[in-house]
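Take a look at the structures below.
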Structure P
Amino acid sequence: MKTYKIIDSPRQRALRAGDVRYYTGMPCTNGHYAERYTKDTHCVECDRQRSKLRECHKLEKVKAYRKAYRKTHRTQMNETARRRKAVVRNEGI
């Protein structure tokens, strides 16, 4: 009869200990020697870079939206600015 040895991986130990991250000592597919998340085994450094890239794309979309909004609502925005300036002038601020 064969006996099998159960391998105790760093992730299994981290899960049992309730840790959020663990370290394997091996590089991820992108070559980072960083900790990994226990929930999905993703590399912490890859996740950080992915998040940064996502934020840049969001910023570009927001800038494009604001530019288009200003273009289509120019007269409305100018009128609002005039009213605001008039209030400031009348209050002496």
Structure Q
Amino acid sequence: MSYARDIQEEDMREVMAAIRALPVPEGRTLIEKLRDVVTRETAGVIDEVLVDLYTARITVQVYDALSPRSREAFDRMTVTRACGICLKVAAKVSR
């Protein structure tokens, strides 16, 4: 039992090291950071949240379709909330 636990802890350390090695997106605003993730075509850590390429790409597409008033509200959201809303919108549109 302890051997399995040791393997799991070692695997977790490797995963965490890989996440820490990901590039930190450049930019001041959330959307600039998301665009940087899309440009680099890799995952990135934004405000201590791991964002994969698919989520970043969908979020940027939804942001580009927003009105200026909605973009202002988007800019005040956290990365988790903004990406979650955009994924829900994309799921409804793709049906």
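Read-outs throughout are calculated quantities, based only on the coordinates presented, and are distinct from any laboratory measurement. Note that this is a predicted model, so its numbers are computed, not measured. Cβ atoms are built from the backbone, for glycine too; each structure is taken alone.
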Task: Read-out distance in nm of label points 7 Å out along Cα→Cβ at positions 59 and 75, computed value 1.7, structure in P, Q - done: Q
TODO: Could you figure out which one of P, Q the value -22000 for helix-only ellipticity at 222 nm (-39500 (n - 2.57) for each DSSP H run of 4 or more, over all residues; to 500) was computed from?
DONE: Q
Open item on the list: Please compute relative contact order in percent (Cα under 8 Å, 6 or more apart) for structures P, Q and give me the label with the greatest value.
Closed with: Q
Task: Structures P, Q, by Kirkwood radius over Cα pairs in Å: label with the highest value - done: P
Task: Among P, Q, which structure scores highest (criterion: mean count of other Cβ atoms within 10 Å over residues 27-34) - done: Q
- [ ] Taking distance in nm of label points 7 Å out along Cα→Cβ at positions 35 and 67 as the quantity of interest, name the structure among P, Q where it is greatest.
- [x] P
